[in-house]
1. Tell me which of P, Q, R gives 0.3 when you compute distance in nm of label points 7 Å out along Cα→Cβ at positions 25 and 97.
2. When FRET efficiency 1/(1 + (r/R0)^6) of positions 81 and 105 (r between Cβ atoms, R0 = 30 Å, to 0.05) is computed for each of P, Q, R, which one produces 0.45?
3. Which of P, Q, R yields 41, 28, 22 for Cα extents along the principal axes in Å, as computed?
4. For which of P, Q, R does distance in nm of label points 7 Å out along Cα→Cβ at positions 33 and 89, calculated from the coordinates, equal 7.0?
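What follows is calculated from the coordinates using simple rules that are stated; it is not laboratory data. Keep in mind it's a predicted model, so treat the numbers as computed, not measured. Cβ atoms are built from the backbone, for glycine too; each structure is taken alone.
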Structure P
């Protein structure tokens, strides 16, 4: 029993000697790891940057979609300003309006079949 304890003590002494003689290397390694972890996980780190780039891409796509929608609505406004037929179509489709004397029949389709 005593020998195994002495053997493990020698093992740990060797490890301590190894680290002690190479302490400058381990100090540099520690500094490097700290800088690397800050670069990856810090407030302005690489992972944060990737997240922000993805969010930026999504926002640019949303902006483009909204600009396309705005352009379509502006075209519709111009058509409504210049075309009585367009006004009539919108009045019939969106507001269920009809001409005097017309009857409107609504057909409901059963979507469960």
Structure Q
């Protein structure tokens, strides 16, 4: 599965592969215990709901929160280990390498397609 960004007249491929976290165990595990992030992890929830993320036992990373339409509603850049982050109401979360959101020019309001 790939991730693209829809922009006016064109679609831009952001990642060619990603990992799915679509069940409770995968949600709890996320990127914990990884020394690096080879491909982004897409968290899929059953509905839009408040979600809190922790950054224990992992490397720094970016978090992209999306609504049910794939619209980016918030981005946290360079999240450091050892944090519990506030609830954000979302349907999807993409965790990627630290700096990727800026490097790929992802911003609030963009629509991501996967």
Structure R
């Protein structure tokens, strides 16, 4: 369940609505929303989840998906700087878009080491 997910100590929950940079879908944010549920694209705005301190601001392309502990993880890569990030899928994510990402080679899917 999204509301019960474990958060890193540096997580900042922000309920923000946005319009997808890629497909133009209006997205209603829940505080955990970090990508468009239709096309799975995002924006490179965070250094730590929710902090909005990344200077890049470019689009994050979904480049693959992983199954981990019963959850689907979407792997995204910034089209400008190449930064990679992993995000949990959400219940309202387009299942065809998610399934289309499986089997794609992905950048190092390991969480960043601390």
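1. R
2. Working: P: 0.45; Q: 0.70; R: 0.95.
Value 0.45 for FRET efficiency 1/(1 + (r/R0)^6) of positions 81 and 105 (r between Cβ atoms, R0 = 30 Å, to 0.05) corresponds to P out of P, Q, R.
3. Details: P: 112, 40, 15; Q: 41, 28, 22; R: 35, 32, 32.
Comparing all candidates, it corresponds to Q.
4. Numbers: P: 7.0; Q: 3.5; R: 1.9.
Computed on structure P.
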